[in-house]
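So, here's a batch of structures to check.
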Structure P
Amino acid sequence: MAACPAILVAAPASGQGKTSIVAGLARLHARQGRRVRVFKCGPDFIDPLIHAVASGAPCENLDLWMCGDTDAAQRLARAAPAADLVIVEGVMGLFDGAPAAADIAMRFKLPVMAVIDAAAMAATFGAVAYGLAHYRPQLPFRGAFANRVGGAAHAAMLRDGLPADLMWCGHLVRDDALALPERHLGLLLAEELPDLAARLDRIADALATTPLAELPAAVEFAAAPPPALPQLLAGRRIAIARDAAFAFLYAANLECLAQLGAALAFFSPLAGEPLPACDAAWLPGGYPELHAARLAERRDLWQALAAHVEAGKPLLAECGGMMALFETLADADGRAHRLAGLLPGRVAMQPRLAALGLQQAALPEGRLRGHTFHFSRSETPLAPLVRAVTPDGHAGEAVYRRARLTASYVHFYFPSAPAAAAQLFLP
C-alpha cells in the first residue's frame, strides 16, 4: 500500500479545456521539484505526449475495458511510491462512455475536480457542478474549476454561485495563450508546437495563484505487482516508425514489447531514414494524410517493406500505418498520392468522423483489445481475416492479413494480451 496526493480532472463534456488545465497543473508542480505522474483515461495518444512534456515523465493510459482493471491498478500502484502527485485526466464528459472517467474515480477513490467552460455562464456554473457532484452517489467529488472566464467580476459570480459543500478550485481567464491548439483528431502533437514549453509555463503561472497550487489529499493505492512476461520476443529486433506521420504509440505497448524481450529500433520515414535491419516491423497510427506528399517520395522505404513482407517477416500496420500501405491516399483536399501499394485499394479522408470507439479482435494469435478513431475510409478487394467487435458485440473494423502483414484501423493495446501481441511479431 502506498499513499500519494492524487486528483482526477474531469469535465461535463469534451472541449472544456481539461487537457490544458492538466498539463498546466503538471507543469506547475514539476517546476517546484515535485515528481508528477499523469495518466489519461481512455484510449488517447496525443494528450499523453503533451503531459509527458509537462510532467517530465511518461504518461500512461487507464481504461477499465481496453486496459483492464488489473492493468490500471498495477500502473497506479507503480507510480504512487515514486510520485509526489498523481493527476488523472478524464475523457469526454465525466459520466460518458462505458466505462467512464467516473468509474475510474470510484474504483480508485480519486477525488474529482470538474473543469467547466464558464464563458457563457453565471449561477448556472454552480448548478452544473452540483449535478456532476451528486449524479452518482459515493463519487468522491472535490470541487470545480472555471475555465475561459471573462474577468475578476465574472469569476466572483461563479464562485458565489457554487454550493457551499463544493470547493472553488480557481479559474483561468479566456485567453488563447492559455490553451493548446487543436485539429481533427485532437490537439496538435507536442513536437509540432515549438512554443509548447512557453504555453505550459503561461498556464502554470496562471494556476500558481489558485487553490490548485496546493497538493490534494493523499489517496492510498493497493500494491499490485505486475506479471512477469515470458521472453517470447527474445533476440528479435522490431523496427518501429516514429515521427509526426506515425506518432500514435502507447508507452505501455513499447514497454510490453521490451518486457517480452524485443529490441526496439525506431526510424523516421519523414526524415528519409531507411528501414532498420529487423526481424519484424510496425507502422503505428498517426497523420499520414498530412504528410502524404513526402511519404509518396519514399519509394525506397516502400520497396524495402515489400521485400520484408515477401521474405515472410511480420509487419503490423495500425490505422495511419495501414493507410500508408494502400496504393493511393487522398488527402482532405482530394489530392491523391501514390503510396506503398502493399495493400490493394485506396483510402480517402472524409469531412466527418468515420469511426470511434473501443473494439476487440479475435485474431489467430489471440484476442487483443484496442480502439478505433479515424476520419478516413478505405476501399479494398481484400477479404478481412476477421472483424473486430465492439464491447456490446456489434461488428467493427476489418483486420486484413497478407502473409505476415497484419493491417487494421484498430490500435491494439498490447498489455491486454501480451502473448497474442508477441505472436504478431513472430514469423
Structure Q
Amino acid sequence: MKVNKVKVIVLAGIAAFIGIIAIQVYWLKQAFDDEEKKFSQNIQVSLLEVANEINNYYGYTAPHVNPVSKISKDYYIVNMRNDFDAKVLELLLVNKFRAKGINTNFEYAIYDCETEDMLYGSYVTLDKKEAAKSSTYFPKAQNLVYYFAVRFPEKASFIYNSLKGWIILCIVMIVTLFIYLYAIFIILQQQKYAALQKDFINNMTHEFKTPLASILIASNFLSRHDAISSNEKLKQYSNIIIEQGKKLDSHLEKILSVAKNDNNPLQLNKEPVDIAEAVNKTIDIIQLKYPEAVIMVSNSLDKATIEADAFHFYNVIYNFLDNSIKYCDDKPAIKIDLKSIGNAAEMKITDNGIGIAPRHLKHAFEKFYRAPESKKLAVNGFGLGLYYVKKICELHHWKLNAESTPGEGTVITLTMC
C-alpha cells in the first residue's frame, strides 16, 4: 500500500474518531438535559401535590395560581398562604418523591413569620447508613408569609446515576476508538521499520557484494601462485581467506534470498526428487565441512521420490544438519529416519545438541531470531536459516514440527505430502 493511501486512511480514521467522540458527547449532554428537565417536572408536580394535600388536610382553600416556583436548578419554593406542620410536610415530601421515582436526598426549610427567617426543617436521606448533614443556606422569598423551600444538593449525582448506561457506553466507545488509533500507530511504526529493514538489507548486501567478489578473485589467484603454494603457512592463510570469503558470500546470498522472497513470492520448480539420494548427497557435502560429525540414516520409505524443488530441498536438509552440528557441545551425532506415513514421506532428524528452551523454541523459525544461549552467541549467523526453511516448507505445503530438550538435543520432523 502506498504511503499516500495510508496517510489518507489514517486521516479519515482520525476524522471519524473525532466525529464519533463529538457525537457521543452531544448525545450524553442531550440525555443529561432531558433527564434534568424530567427531574424538574417531576419535582414541581410532586410539590404541587404536596401543597394540595396540605390544604386538604387543614381545610385551606387552594390558590388559583401555581404555588410552586423554581428558583434555581436545585432549589424550589412553595407558597402555602397558611400555617402547616413540619412533620406532615416531611412525610408528604418523602412519599410523593418516592412515588415519582426521585430517590435522592433532599433538605427542606419552612419560613417562620414570627422570626422572619427560614427555619431549618431537616436533611432527609433515603440511605439509612448515611450520616445527617448540616443545612445549607435557604434564602428568603419576597412578599411570602407561609411557604417552604426544598433543595436537592445531590441532584447532579442522581441524574448521572440514572444515565449510567449511557456513560458506560460512551466510555467503552472512547476506549475502543483509542485502541483503534493506537493500533494504527503501531501499524505505521511497523511499516516504517519494515521499510528501513528492507532498505538496510538491500544496501548492505549490495555494498558488500562487489568488494567481496574482488577479494575472492584475488585470493583464488594468489592461492595458485608458486610463492604461495610452495609456502605451507601462506597457503593456509590464503585458504582461510577463501573459506571465510565464501562463508560471508553464503550469508549475503541468504539475506538477499530472504529479502527477495518477502517482497515477491518464490516460484518453485517442482520435479521428482529422490529423498534418500538428496539426504546422502547433503551428508557428503556437510561432512566436508564437519568431518568429525557422525550422521546415520535409516530408510524405510515405500515411495522413494516426492515432487519438490530440488535446489531448495537440498538447502532445507543442509540447514537442519548444519544447525545440529553447530549447536552441539559434544561430538555431533545425528540420526536421520526416513519412513512413509500413508501417502506422505516423513524425515525425522534427531541430534545431541544443546537443545532449545521451550520459551525460545516457539520463536526459532522467526526471521532474525537467535535464542540468547551462550553457544549460540559464539556461532556466526543472522538467524535466517530456519526462517528460510519454514518459508520453503510452507510453499511446498509440508508440515514442520520441532521438539527440543535443553541439554539433550532437538528433534525436527518434516512431513512431505
Problem - Label whose coordinates, when FRET efficiency 1/(1 + (r/R0)^6) of positions 22 and 294 (r between Cβ atoms, R0 = 35 Å, to 0.05) is calculated, return 0.60 (choices P, Q) - result: P
Completion exercise
Working back from 8.5 (distance in nm of label points 7 Å out along Cα→Cβ at positions 46 and 334, computed), options P, Q, answer is structure Q
Completion exercise
When P, Q are compared on distance in nm of label points 7 Å out along Cα→Cβ at positions 102 and 302, the highest value belongs to Q
Handout entry: Structure from which 65 was derived, percent of Cα pairs over 31 Å apart, options P, Q
Key = Q
Completion exercise
Value 10, calculated as relative contact order in percent (Cα under 8 Å, 6 or more apart) from one of P, Q, is from structure Q
Handout entry: Parent structure of the calculated result 2.9, given that distance in nm of label points 7 Å out along Cα→Cβ at positions 270 and 398 is the read-out and P, Q the choices
Key = P
Exercise for the section: For helix-only ellipticity at 222 nm (-39500 (n - 2.57) for each DSSP H run of 4 or more, over all residues; to 500), the calculated result is -18500, so let me know which of P, Q that is. Expected result: Q
Fill in the blank from the handout: distance in nm of label points 7 Å out along Cα→Cβ at positions 110 and 326: greatest across P, Q for structure Q
Handout entry: Computed 13.1 for mean count of other Cβ atoms within 10 Å over residues 62-69 - originating structure among P, Q
Key = Q
Handout entry: Value 5.0, calculated as distance in nm of label points 7 Å out along Cα→Cβ at positions 14 and 318, assigned to which of P, Q
Key = Q
Fill in the blank from the handout: Candidates P, Q; Rg and Dmax of the Cα atoms in Å, for residues 86-277 alone computed = 21.5, 64; producing structure is P
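Rule-based calculations on the coordinates, nothing more; no lab input. Since the structure is predicted, the reported quantities are computational estimates derived from the model, not experimental observations. Cβ atoms are built from the backbone, for glycine too; each structure is taken alone.
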